[in-house]
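Pasting the structures here.
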Structure 1
Amino acid sequence: MNTTLVQVLGAVAYGERKAYEIAKADAESAEDEESRRRFRKVAAEELRHYKGFVARIEAMGADPERAMRPYRTALDRYHGRAPSDAVSEAVFGYLGEGVADDLLRWLRQVVDADTAAFIDTVIADEVEHEAAAASDLRALLDTAPGARVRAARATRRMLLNMLWSGRTNAGPMAAFVRLGRPRDLLGALVAGHARRLRAIGLGPLGLPVL
């Protein structure tokens, strides 16, 4: 059994569980039926992802709950510090999910064929999620007064929150680093973050593009 890979899959599985819980809560609080249906679809897909990663952990002969346990505190801490205003909340969600997607794209290059095949199905769902989130965020930035300045600040806070929440060896990022190729991993994260900022009209470090 590859213990390091089990640890990474444990971090990913718990992240998917959190994503499911958030999407389910969004569906319950949605103000219109269209949004409710959209969030229910996302929740169903995130639940499928969670169950799939749990199955991969079990297939490797490991206990999923034990594999996820070390990452609960860091991920609960990260999501527990999410902001309350609409712009910052949208930025946190969009960029935070983006980091998770980039981690999966990098992970599929270093795992076994069966796990890589499942990750491909997850990424296919997440591409659609990201496109919808980017569209919603661009619309918000174009209409809310002072939104781009607030989004720039939220971008920096999101990164600091992520670093603070995962600052220990039990943080999800530390598990990925232990798999090896940290330079490639960092490059993938930096490139993905920059691409998402450009997609919503922000430059390096979240500075507004006028």
Structure 2
Amino acid sequence: MRPPGFVMYLNGISAAGKSTIARGFCARWPEPVLHVGLDWLTSTMPERFLGDGPDADLGARWVSDATGRLISVDAGPFGLSLLEGLPRLAAALARAGNHVLVDDVLLYPWRPGDVAAALTGLDAHFVEVRCSREVARARGRSREERHYVSGMIEAYYDSTYAHDDYDLRIDTELASAEEGAEILVAYIRAGAEPSALARLRQRANDARVR
């Protein structure tokens, strides 16, 4: 058995540049890095449980306004299980000896703590990828799914970035997403010791004691 791999857990709003950074990192790293993400995992759920499908209340219902702009994603029981499963999937892959990069959008306030709990005991780095709301809007308008992306930005920008403790922050206004991949590679090669998720777990433990 190989020793456990590292986990790079990227959080950021749609259009922030996470996927481009992830692809760039995976292309540059000398060993295989598995890129898993919320969009990919959601795509494996049968369509009837998503969007406006007949069983979307059990999965993830996308609530839109009259123009088709997304205004919220209401997660049902299977949707919540998927959200809880993503960091645990990453943990299982890493414990089997794989390096893993996770591309996620932590929309709900409970999710950072859940990610921290799921990745306990692993070399797990918590990374913020962000740009301003205005830049994210502009990028979202250029996408085919622009109504979905623009709605996600408007509805969840503040909540996605409400958490404020990371091992590394990448601002894709100051550096392109390709440059962000280089920043991430340099960070890991420097042998950085992650601590953000451990601090998050400790704060959660302290809150339970009180």
Structure 3
Amino acid sequence: MLKVTCQPLTREQMPEFLAFIEGEAFSDNPRWSACYCVFHYLNDQDDGNWAERGPGINRAELQNRVAEGTGTWIVAYGHGQIVGWVNADLRPRLSRYDEWQVPSDPDTGVVACFVVHPQLRRQGIASQLLAAAQDHLRGLGAARVEAYVVTDPEQSSDDNLSYEQLAHHGPLPMYVAAGFQVGESRDGITRVVKAFGAG
């Protein structure tokens, strides 16, 4: 296990974060680098067709959201540099879930997606990011946290993506090990949820 330090992304870290996105983070899946991890904050009705958005627009969206405090990315540092991140926020901020008809509950946090350096996967980084995300969401007032995990890649995507690529929501065993309860499944996606106890 590689021990990492996790913290919410700040404006000061933005140059390093952008360099990671545009470099190692998507070196094994370059077409997803254009997302800049803002997909879950946008929806096609209000923000235009996602497929038509250029990477420059998404890059600016990321920078603006961090500057304005309207988005949350938690970064992991290992070996003195960023080695991964998780996007996790309160459900009402993540308008992509409106399209997916997920109830917009202000007491619910959502773990949206993970990215870990391709050469450092399976070393426990995502699990540490998940723990940090839960702490952060609890601090924002969430009473529970949920995620939507790809459990059947063939059902959930028609783009012939590998399981590794579709694991950006995190693997189901990681959530189970962290105390999440497995809920309903639909179209190859399984909902997992964890309630925060008092205290």
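Just so you know, all these numbers are worked out from the coordinates, no wet-lab data involved. These figures come from a predicted structure and were not determined experimentally.
Key figures
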| item | result |
| --- | --- |
| Structure (1, 2, 3) behind the derived value -14000 of helix-only ellipticity at 222 nm (-39500 (n - 2.57) for each DSSP H run of 4 or more, over all residues; to 500) | 2 |
| For 20 (relative contact order in percent (Cα under 8 Å, 6 or more apart), calculated) the corresponding structure among 1, 2, 3 | 3 |
